[in-house]
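Pasting the structures here.
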Structure I
């Protein structure tokens, strides 16, 4: 193999490993903590509760309209911290590289991660690389972990303990864009309207809402399993019902069309730049207005209501006047989506 590709020697721990770390990862991630090259990052965390999360990314293909596996890895981890009410501070990044992966592709991914981390205002402070034989993985897998701080006032956001009947459900924009963008790249579809992944770090947008002291009673991002699975879980954990008018759901016509062709339901498609918030009814309009101040929330809207009716179930009011129960996703609509 040429030197332009990953070789097993890059995972040996010797000179080739050191050159890869220095010329690829240090070059793009940099930072005082990472370049100290200690076995563990030494972080001086501000006061507050610590929030910590981890995730792995195996999306296929590596590059898709609107993003790539590196961009996705940073966004996903930052958003998991943010929807828990936390302020993300630092990430780790571990790479499993397949022998034969081109260094050009790897650098595109690493550069994208660095750009996204800077956009989110977080540092990549530690990491690892492993190289496996050709055929042992699909080019590149990434594992990230994230750490941040949480104001104790927001510790209940993840648990939905304060959700009440009458509360409104809000989402910050169109649903299903990420799922369709990855599907289009995978199937080489020429989609009119140029649908791109919605993957984006949402910490600054969410932070604005919390800084304005909106009493957010629940918050989560509708990634794998989509909006439907998130809402079904919310209904079950609160023993309350959810009314979901189909006409209120923000879905692009192009996404609906693709779903009809492939037999998908937009409610179950993955999103990587969306947050679902539950707030008191009297705070709903203010919350939507705050979200719309951010480019990632321009299409924010109210999509549903918490109710005492049909406890534990999500009921959709269809556009033709009927009602149907929305179930949790069974199986997998589209594998390797993140």
Structure II
């Protein structure tokens, strides 16, 4: 029990801080944190694949985009849809595509797996970009956010900015909680074993293909949850959500935060977006703000070089260096 408390307390503290942030933050700040929380869910979904299972997927944005398009296409243009069926439909659509992609791509390994997942994502991108489905390259608008009505009673209204913020926060907490339970379960230990030595796991009788496929589908569904929220936040969905740039960005987030840690995915999402906002600030960087991708790239390279274990590993890295200095002094 004493071991679990230090891990739980920071997570609860962050959730409480995020819950009270709207009372202190500006409208821009609330909108930015809402976006970061959605990306945190997206990063957590990829962490299940990369950090916990050892599957580097470079087409994860496909599940984000498919769920977003599902939400937009199924929402009528004259009245809001019901949250009770629109949310599950969007998540299931992403999960079904993940099932197809995973069933085929998991028969490959290494660089071939990365390329196959990227190919499937690009296929989805060109379907929405080059056809009239979903408005083509112009994208599609979602005119109404879904509503929840129970026997004529509406417990909350997602059109309200604060309510939507808290709804996104609840989805983030739910995702973190479920994945936390999953990682600590027998299933999670099996995924960890596959990451370390898949051949040995097969030798002791574990059906590794089934475990990896289950993890792939779950990751796709949680990415779909992020895509659903993304569509609701902006009220607009474009093919760029499925592009390889999105897959690369979320991969950078979990590496920046620290692979192998759920909290690393959330920290990485916050760090990545805040660095973007920092380098785009003309008040700080002047004319260089127009070239923010360049400065952001240098910053990420520096972070990876100086923090090989990500942001979550800073504490251990500093403790190790202090310990080395003490040994040198005693020597």
Structure III
């Protein structure tokens, strides 16, 4: 029997990841004079108030004109600025995909597209705001890095780190308060996955809010004698292929978990790596070809199959498929 205490993860509090973005952006404002911020009439929701208050000459409120915001941001890079755009994930991608594709990705402009309120956990605002296909949309764009941090601390560190990345970045985070379990001082490395828990029986590779669900699943699986490894795959592109192959070699089966559509997200990226290099049984936890609806985050995650119990069930299924 695996000792569930071996799966202990220290939690230092609970906070929303969008606040991590806000604090990271404010910190950047103090240390990098080239960082500018643009917002589409959602300053409070994106927690950009502190940056606006302390650096008003570097903050640009463009109003509800997201396509224009992307064009302005692309133009600012020509003068050496590092623009951070802020709005909801749906409006950061679906509403402005043409502008991102043509003016930012194709032109390799150094724009940081910062997208809050992603996924189902936006909650009561409903399906029109709960984008579940944005990771796929953005990772398919050449030159675009895609980052999905897991908690407040990691979102703050990722916000700071992407300023040093030369090229466009899509940074995805959320609205609800979630446990804080990554160290506050841990430097964020783009493209380098984090092993949260070591294990031998099954690998659970997760991103964003589903990392905590994966940890909860690993703890409950340990009580049943199943030793799960949990990987925080915070960077979807560039993907840490070495980490995927190492954990799959170790456990012989993989579960991917994400607050995103099954099509086009983290699971698809992991599957491509395994198909090319190390064919391995894999199960997916994600939303199955569906829009969301209004409800609390917990209700929606349970209904649409991206809760702790869904990770547990996927782990058991995939273990049963091992040769």
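Where a number appears in this text, it was derived from the coordinates with a stated rule and is not lab data. Model, not experiment: these values are computed from the prediction. Cβ atoms are built from the backbone, for glycine too; each structure is taken alone.
A few remarks follow.
- Structure responsible for 2.8, with distance in nm of label points 7 Å out along Cα→Cβ at positions 32 and 88 calculated and labels I, II, III on offer: III
- Looking across I, II, III, the calculation of helix-only ellipticity at 222 nm (-39500 (n - 2.57) for each DSSP H run of 4 or more, over all residues; to 500) that yields -10000 traces back to III.
- Source structure of the calculated read-out (relative contact order in percent (Cα under 8 Å, 6 or more apart), 19) within I, II, III: III.
- If semi-axes √(5λ) of the Cα gyration tensor in Å is computed and equals 37, 24, 15, the structure in I, II, III: I
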